[in-house]
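Values in this text are rule-based calculations from the coordinates and carry no lab data. Since we're looking at a predicted model, the values are computed, not measured. Cβ atoms are built from the backbone, for glycine too; each structure is taken alone.
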Structure I
């Protein structure tokens, strides 16, 4: 017996993706809290960026999954798009796992540097500077494919896209300030979101 893709199954996949992300992150949150913060960029602007991203990737789709609202933004459900969303969701969770594993105690939810912060260039970071952002882009794409609603489906792309565009520059400046030429050399040999092949 094969599983038939329906709008309800697609919603369940979105919920499982969110639960999976949370389950992957919890041990790293606990571990990183044990390492004091040396430089903190968590200001009002950063809180606003995080709130916009959380709204797009969490709040709006969660309301849709629970209630079907906003009903005026429904679009036709295509099982093949939802199946593609399943594949992208799996890729997103795999990338989350790889990034958390590589970062260890260096991980932070915002623009923070831990004491004895190391420049991580191993694992998935060997070819990609910001694989955590890659994982969130994959999440947003999976959400768009899984949820047949113009607002709930696309809110992740808008919400996370806003955070990414407003944060990645300051984050790279923070890394240059901390690691100097080592980070500039790292930038030269890696891609920001995808591996640099040339």
Structure II
């Protein structure tokens, strides 16, 4: 089975591309959803996070206080590394199990969608890589329209992320990688998706 990584920056349209891939018969795993699941209430992952960071990262209901944890790991890089050391093995195991199940079903290809795939280095472990990108000014405009933030806040979000050019470069460095350029309307994006799949010789079929 062909294991495909899908990534891109915020505001590039990665989620839209994931939907288009599903419509073309490719199963897609949202790794961000898995990251939430592994620290769900009652999970071993949440227990490990609470043990490492204290009760201050839990809300009154015992669930993870994501805002509090995010503030902490942004302020202290070592804490971010501690958090990743707890959660990444759990996320990786869940992703591996999902891919194995798709292979068992006889799927010719499956997609794992992850925002930080390039940053983590995990992109190298996929048979093929799709990176969704767009012009920076369009990226900022989409984020502002979607989330209602002011331009300065949006610029700060974008500056804190890996530059899109670096993500595009990873696609070019991958033996079976492609950039899906999303700078037009939906019809143009659909064509870009189809061209990328054809260029990478990705088997597609009816949704399911």
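Annotations
- Which of I, II yields 18.0, 51 [Rg and Dmax of the Cα atoms in Å, calculated]: II
- Answer label among I, II for the case where mean count of other Cβ atoms within 10 Å over residues 12-19, calculated from the coordinates, equals 20.2: II
- Origin of the derived value 33 (relative contact order in percent (Cα under 8 Å, 6 or more apart); candidates I, II): I
- When helix-only ellipticity at 222 nm (-39500 (n - 2.57) for each DSSP H run of 4 or more, over all residues; to 500) is computed across structures I, II, the figure -17000 traces back to II.
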